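Okay, got some structures for you below.
Just so you know, all these numbers are worked out from the coordinates, no wet-lab data involved. Given the structure is predicted, the values throughout are model-derived calculations rather than measurements. Cβ atoms are built from the backbone, for glycine too; each structure is taken alone.
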Structure P
Amino acid sequence: MKSQKYNLIFVFVLVFVNNVVNSQPKLSFDLGLGLYQPTLEGFDENDAFPSKNVFNRNLLLNYGIYYEFFSNARIGYNSLSSLETGQVKFVNFDGAFTRNINYRIFALETFFRWRPRIEFNFTLSPVWGKGVIKMDTEPEESVVDWNELLASFGNTDFINKIGSTNSMVKNWVGYAGIIGLRYYLSSRVAVDLKSGFLNNNYQEKDWILNNTKVTGPKLKIDELPIFTLKIIYGLR
């Protein structure tokens, strides 16, 4: 009799755990932080730009959204952003400066559950990188101010007019290989720790400023180790 009772309890626990796992939402949103160590030569070697620190060099803001389309696979979008703001000081210009580097990962993630609450996952996906540099200039002095910035990046050909956007932009492609460990706190909430590499095919040529190709900062952002820690929330 006792053995039958224990067998029933064991079956009940298995059914309960199975229901918890299988009832996990297919659509999820994640939010967290990442760490990496790029070499931003175009900024680090120029005293005109703000001093580097862990917040504007190593810290990444991370968010994403995923959909589980198969029993062990997800597709999704994952964004990692490095942001820097401060004052830039050239000979004839002293004003606000913003630099943003965004790594957008179009993820295909496979996973398996080693335990009911523990999951291992793997991502190998393309990356669409984007860099944006902005300066807060006076309209009548914008051309001179931007040419000072371009000269600091090694440009010899300068612009003779500027639009109202006052930003220079660069896009590139790459890929990411990432492995992760996820622990489910409940059927909807989980903590996800990931480690891997970002490989970016970046070159300083062909930044766009006022529809003109210019040379941008030298950045060493290939083969970058990366770590992220995120909270996952199942939407439905």
Structure Q
Amino acid sequence: MRIWILIILGTCFLTSCDKEDENIYVVPEFEPNQSEFTNEELLNATYSSFKIPNGFYSENLGDTSLYYVNTVSIDSSNQWIELSTANSNQALDWSERSTYEGSQFNPGTQSEKFYEFVRYDNPRDNIIIKFRTHNEAYFSREGFDFFNRTGPIGIFNKEGFNADHAKELIDYLWFTHEYNNGSAKVLSSYAESTITSIRVIHYELFIGYGDFGLNDEITLNKNAFEIQLTNGQITKSTQLIRTISGERN
């Protein structure tokens, strides 16, 4: 009996110690053009519910997910290039070819940025997906291959775009690809104008979650997206700022 009491007391003591050692992380607040970050800020951003800064493009997707039609989804190409069009019927055709035969779609909608057809029923599952095609009057990938990420990432086709428009585009592209990626976060996003281009700066976190017994790896990158004023061509460059260790698993 005495042995069992000691075991129970020891277990309670160890559990209490573990709880006391747990770190408490808070959602950080960053300045719109912040470019320097403490390790404490990086840890708070990593382990709290923080995802994107205030003023960043976002959508309330609810229980739906996004899918941008591409060369792989319509014909099993060995290149992954997102498609763009100026025609709603073309966008619907690509959406239908990108899913199971017999799928049902709601009537399409069009925005400045995309054509969208929501698949609400299909023969395989109950997953609701918003199939989208880029509106080429706004943006086109122009051959950028996600399997071979080299060269310009696309063309900003909006007429008379300014720095605010450019930031919205880059934020939009990031959000629609990373909204459900728990390893990716943006700490700050801002635009800088020059005579020939607009540069949109993202300070981004990438979190590599470690296996059991290993620490997470938290990487801070500076991504610069340069958009030429003459033709809207967009190029991206990445600078590694630093990597720190996170929680031990």
From the coordinates of one of P, Q, Kirkwood radius over Cα pairs in Å, for residues 134-189 alone came out at 12.7; that one is structure Q
Given that FRET efficiency 1/(1 + (r/R0)^6) of positions 118 and 142 (r between Cβ atoms, R0 = 35 Å, to 0.05), derived from a single structure, equals 0.85, which label among P, Q identifies that structure?
Q
Match the computed value -4500 of helix-only ellipticity at 222 nm (-39500 (n - 2.57) for each DSSP H run of 4 or more, over all residues; to 500) to one of the structures P, Q, and report its label.
P
Comparing FRET efficiency 1/(1 + (r/R0)^6) of positions 30 and 150 (r between Cβ atoms, R0 = 30 Å, to 0.05) across P, Q, which structure shows the greatest value?
Q
Output the label of whichever structure in P, Q has the greatest value of relative contact order in percent (Cα under 8 Å, 6 or more apart).
P
